[in-house]
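Please go over the structures that come below.
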Structure I
Amino acid sequence: MLKCIDVLALGSVYVDGALTPAERRSLRLHMLVCRHCRRYLRSLQLTRATIAVLPVPATEQTVEQVLSAIPPTE
C-alpha cells in the first residue's frame, strides 16, 4: 500500500487522470484509510477545476511573479 508521501508525489498525476491502473488502485486503497490524503487530493481537484474556469490565461510575467513567491523546497 502507498504511504502519504507517495500520494503527494502522485497527486497531480492522479488528478490529471494519467496514473496506470495499478497506481490508481493503490492510491484509492490508501485513500480509503487516510482522510488527510483524501482532503489533499480533493484540494488538488478543486484547484484544477478553478483554474480551468478562469477567464484569462496568466501572462508570463504573472507566472514568474507567482513562482518567485514560492519558497524553494529542500
Structure II
Amino acid sequence: MGKNQHVTPRKDGLWQVKGAGNSKATRVTNTQKEAFRIAKDIASNQKSELIIHGKNGRIREKYSYGNDPFPPRG
C-alpha cells in the first residue's frame, strides 16, 4: 500500500497533490477538480486513500482505493 494522497489548497490560490508525509507537492494545479483527478489516479495505482481538503483546509471527503478492512455489506 502506498502513501495516502491529499488534495489541499495553497496560499497562492492554487491546489496541490501531496503524498502523506512529503514536504513537497507531487503536482500543483489551477483547480481542485484537476488536482482530484491526478490524486485519484495516484491513489488508485498505489492502492491507498485519497483525502480531499476544502478551501479552509478541513477534510471534506475521503476515498479508499486499497484493501478496506471494513467493506460495505450487502
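Ranked by Kirkwood radius over Cα pairs in Å, structures I, II are led by I, which has the greatest value.
With helix-only ellipticity at 222 nm (-39500 (n - 2.57) for each DSSP H run of 4 or more, over all residues; to 500) derived from the coordinates and found to be -6500, which of I, II does the value describe? Computing helix-only ellipticity at 222 nm (-39500 (n - 2.57) for each DSSP H run of 4 or more, over all residues; to 500) on every structure in I, II gives -6500 only for II.
A value of 3.2 for distance in nm of label points 7 Å out along Cα→Cβ at positions 9 and 57, calculated from one of I, II, originates in structure I.
A short reminder: the numbers here are calculations on the coordinates, not readings from a lab. Quick caveat, the model's predicted, so the values are computed rather than measured. Cβ atoms are built from the backbone, for glycine too; each structure is taken alone.
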